[in-house]
Structures are given as C-alpha cells and as structure tokens.
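Every number here is computed from the coordinates shown, using simple stated rules; none is lab data. Given the structure is predicted, the values throughout are model-derived calculations rather than measurements. Cβ atoms are built from the backbone, for glycine too; each structure is taken alone.
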Structure I
Amino acid sequence: MTKAKRYDTVILLEPFDGFQKGEKGAVVEVYTTPYEAYDIEIVTDEGKTKGLAEGVRPEQIEVPPKVRFASIHVEAEGTRATIQFSDGTEVIVRAEELYAQSRGR
C-alpha cells in the first residue's frame with residue numbers, strides 16, 4: 001500500500017460517505033494522529049469539485065503510479081512512433097489514427 005501525500009491524485013477503492021467506488025480526488029489534508037487518514041476533495045472527470053471525503057483510511061484508496069514518458073521514437077518516415085513509459089510499457093501509435101482521434105473521427 002502506497003502512502004498518499006498532500007495533493008496526490010487518489011481513487012476510492014470502496015464507497016465512502018456518499019461517494020462511489022472508483023471516484024477520483026486530490027488529497028487536501030494528511031493526518032497521522034491518532035491514525036493515518038486523509039481528507040480528499042472528490043472531483044468530476046472535468047475537474048469540478050463534488051465534495052469532501054473526510055477521514056479516509058489508506059486501505060480505502062489507491063494512489064495510481066506516476067508514469068512518465070521515457071522515450072519517443074519516430075519511425076517509418078514519421079507515420080508511426082514507438083512510445084516507452086517509465087514503467088516499461090511500450091505503445092506503438094500510427095500518425096493517421098492519432099490524428100483522426102484528435103479531430104473527433
């Protein structure tokens with residue numbers, strides 16, 4: 001179990017105080033006494049505040065890993081790219097498909 005820090009993005013692992021499992025939020029306060037707990041500002045996918053979950057225990061949340069780009073290799077005369085992430089995941093994207101997604105097609 002990864003400990004959350006202030007401003008970490010977290011995901012609820014179970015329903016809590018009227019919020020549903022899977023909802024996301026940001027840690028706004030960390031308590032260590034008398035036990036570890038967090039106040040979490042729950043937000044919509046658009047980033048609007050839904051409310052505050054107070055006293056959430058560490059086992060009730062997940063701190064998603066912070067993944068970063070490790071490398072991007074442009075290949076085939078710019079028609080595709082291989083992207084490697086910091087966790088070792090590799091993805092190949094095709095320029096035409098990515099462009100179509102960005103245009104809403």
Structure II
Amino acid sequence: MEIEFSKGEVTTDSAVQPLPKSKMPECWNDDTRMDYLFSNFRPHTVNPLDWESKMKFWTALLEEWCVHNNRPMFTLSDLKKAFHRKGRTPVCLPTVIETMHR
C-alpha cells in the first residue's frame with residue numbers, strides 16, 4: 001500500500017480522529033511498551049531487529065489509521081493528534097514518516 005503525505009502543514013476539512021480502541025494494538029495499554037514505542041529511534045546499527053520491529057509497528061498503525069479514516073494524506077501534526085496518549089505524542093514519528101517516504 002502506498003501512502004501519500006505532506007511534510008508541510010495542510011488544512012484539512014475534517015478533524016483528526018484517532019483509531020477506535022478496537023483497532024488499537026493490545027500493547028497500547030502497556031505503559032512500558034508504549035514508552036519505548038513513543039521514544040526516538042536509536043541508530044539502526046545499534047540493534048537492527050528492534051529498529052525494524054518499531055518501524056513495522058508504526059507503519060502498520062499509520063496505514064490502519066489512513067484506511068480507517070479514508071485519509072491518504074496526512075501531516076505530522078495530524079499524526080501527533082491521532083496518536084496522543086496520556087499527555088504524550090510519539091517523538092519517533094518524523095523518522096517513521098521519513099522512512100515511509102523513501
């Protein structure tokens with residue numbers, strides 16, 4: 001699946017909606033796991049398997065969000081709103097977006 005996105009801010013007609021709880025992964029309720037998944041990526045060379053696992057988690061979740069919301073385009077701001085959790089936003093999203101863009 002190809003996803004188009006915009007690095008610049010784009011005004012959208014509809015409000016950003018998170019995925020319903022039924023579509024969120026089970027680990028979404030695990031604070032320890034989510035702390036790791038919300039953190040910055042360490043260099044790929046440090047632990048390639050962890051890096052790939054984290055990237056796979058986010059790309060799958062972003063694809064699910066895009067399909068569920070019928071939104072083939074998004075901004076970083078959209079994603080920060082959609083995946084806000086317990087007062088935090090994922091700081092790793094710029095890396096995810098950049099990698100998906102390649």
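The table below gives the values:
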read-out: Structure with the greatest value (metric Kirkwood radius over Cα pairs in Å, set I, II); value: I
read-out: For -2000 (helix-only ellipticity at 222 nm (-39500 (n - 2.57) for each DSSP H run of 4 or more, over all residues; to 500), calculated) the corresponding structure among I, II; value: I
read-out: Structures I, II, by distance in nm of label points 7 Å out along Cα→Cβ at positions 34 and 50: label with the highest value; value: I
read-out: Identity of the structure behind 12.1 (criterion: mean count of other Cβ atoms within 10 Å over residues 18-25, calculated), options I, II; value: II
read-out: Parent structure of the calculated result 44, given that relative contact order in percent (Cα under 8 Å, 6 or more apart) is the read-out and I, II the choices; value: II
